[in-house]
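I've put the structures underneath this note.
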Structure 1
Amino acid sequence: MPCFTGWSRPFPQTNDRTAAAANPYRPNTIRPHEPSTDIQMAVKNRLHRSELAVPGSNERMLEKAPLAGADVVFLDLEDAVAPDDKAKARSNVIEALRRYDWSRCAVSVRINGLDTHFCYRDVVDVVEQAGDKLDTLLIPKVGSAADIYFVATLLDQIEQAKGLKPVNLHVLIETAMGMANVEEIARACPERLEAMVFGVADYAASTQARTTHIGGANADYSVLTDADEKGMRYRYWGDQWHFALSRMIVACRAYGLRPIDGPFGDFSDPEGYLAAARRAAALGCEGKWAIHPSQIALANEVYTPAEREIQHAQAILHAMQEAARQGKGAVSLNGRLIDAASRRMAENTIAKVNQINSRKAS
């Protein structure tokens, strides 16, 4: 099912986002017009190590968010806003998008769920009044590809009516239905869809998982060993969310999306946050949410390759170049076999470093 309907999409000659064309947070933001198909591709390589959640009802936090240091900021109209405050929060978000300078980060708005009457007004009001400031909309509780097509159709119509460049999408996988349909969702609307986020709290509720913590470890999710020769038994904690997160990551990588880990609720526990972020990074995530500004630097640290990783990647690339000159497909480095797969992993590391360095230089 195509995302766009083939309407002509006029592009304004000038726009507040034009100056962001070289912004590393917004690579390829100014996307070339393709008159034959009229399709604009989503930004698949956006820097996304940290994603700060900012309640739309908190004007003070909205003001500080652009300079908080996150790669991506999403202004929240959903769970962080009480029902009676939805309309005011929407106005706050529109005003914040229009008033503040968002050039140092990518900016998104989390709309309300498609099962609420707030959703359509979020899309229409925010995009009509501040769409030229937006990089993406964040759709919560996506259960099927149809949810994405609904929002994309609204965007098609608003962008045509207002002469806006396309606003892209990223989505939350946070229900049993969403996880069951994750591959279908990942294939939907490639012209707009950029990333998936694992929403651990709502996912736990949806699957009736026995936990009340938002992210992190669970002492009940553990393995008890048999007794050893001294009669001692040992308990080892596992990662309760390993399967779900891995499944989402595979779907993302299969269809060119960024997998992002969701929230870690205890912002007074930086060590716990770092451990959760490192587990997600080891599985293949590109970034993690920050529900508090103190978590931004932690996420950026984890998802920035360490100097030892960079040096090892460079050594692999050098060794593989030498192997190619000698007509070899594999070679030993520091006592370990490396081959074409090693080269691809090393190239991923260097590409991420280059992306981060381009941000620093801007």
Structure 2
Amino acid sequence: MPQSNNQLHRAKELKNNEFYTFMDDIENELSKYDLAQFESKIVYCNCDDPTWSNFFKFFIKWGQRLKIKEVHFTNYANGKRQFKQLTLFELDDLKESAEDDKKGTAHHWIYTPATNKIVKKELNGNGDFRSNECKEILCKCDIVVTNPPFSLFREFIDLIIVTYNKQFLIIGDINISKYRDCFNLIKTNKFWFGYTQVKKFINNELVKQKFGNKFWYTNLDVKYRHQPFVLHEQDLSQFCRYDNYDAIEVPQVKLIPDNYFEPMGVPITFLQKYCPEQFEILGISEGNAIFELTNRGLSKEFVENYYKNGGTGSYNINHPILGYYNKDGIATIPFSRIIIRRKQNELSN
């Protein structure tokens, strides 16, 4: 019997969520944090099976040096998985985990660095991070460190921040900052970018796959948030102004002017350097969130000019996105922009 569209979509989604993090990327990111943030803490990797997770290998290797109290791991076991099972290493006492996954059996591992012992328990359910079993473990932990399923990132972040208010260090897509719920958490300093970008993963077919849009996100303290980055005086006449909001368009982060203290739109990559002591985030340039900045979407005249000059995409009158006329008078819609403003009190610091 042929699969339904829903079944095919779910199978594709599951397959597209199966990306495994390289050890060097984990070590590169974690090495940049103050180790005291992990001391005496309980860490939870709630999307990780030791059979294939390099997060497990990392904490086994570094748990004692980090002075972590405990590390907990739970895995999602899917008995209907139809593609290769990844095994990163061949420890005899972990080989059975791959078979358990095929059977749909999930486990909870507890590693205690002080004794270097691992306790393994079978879960009643399938190990989904949204299950009550996993939520009970989450309640007891201090810091979540993992690579959650990309398609479930928003649900994951809502669980660990909004519901349980946990510290975390996780991997996600740069475009999550465009979603209103995630953006509001970034805007209110509930979480931010980590230090590094993750450019490669191993997929379920054991093939290295490269990405250009995956980053670490965290609410652990990072140094750059306390280090205002150097700005330079700019010729303000080079910047265009938005047609439907009183702000200038700054096309590159390096062009943010030192001599301007009004709203400006900057690329999303600004968030990798965002120092809340230097700037405040006002909003984002697309979606219904722009109506928190302005009551004007795109005008009829702007939309007509945009398409007349070869514009692409689907935009209509009052579309919720910011646009501007470039120096040649052509209506232009930039990629997503973060709307920011310099803080006046920064000058006295």
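Computed from the coordinates by the stated procedures, all read-outs in this text should not be read as laboratory data. All values reported here derive from a predicted model rather than from experimental measurement. Cβ atoms are built from the backbone, for glycine too; each structure is taken alone.
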For distance in nm of label points 7 Å out along Cα→Cβ at positions 224 and 256, which of the structures 1, 2 scores highest?
-> 1
Given structures 1, 2, which gives the highest value for FRET efficiency 1/(1 + (r/R0)^6) of positions 240 and 320 (r between Cβ atoms, R0 = 41 Å, to 0.05)?
-> 2
Value 39, 19, 12, calculated as Cα extents along the principal axes in Å, for residues 72-119 alone from one of 1, 2, is from structure 2
The highest value of distance in nm of label points 7 Å out along Cα→Cβ at positions 48 and 296 among the shown structures 1, 2 is in 2
Here Cα extents along the principal axes in Å was calculated and came to 68, 61, 33; which of the structures 1, 2 was it taken from?
-> 2
Which structure, out of 1, 2, was helix-only ellipticity at 222 nm (-39500 (n - 2.57) for each DSSP H run of 4 or more, over all residues; to 500) derived from, given a value of -6000?
-> 2
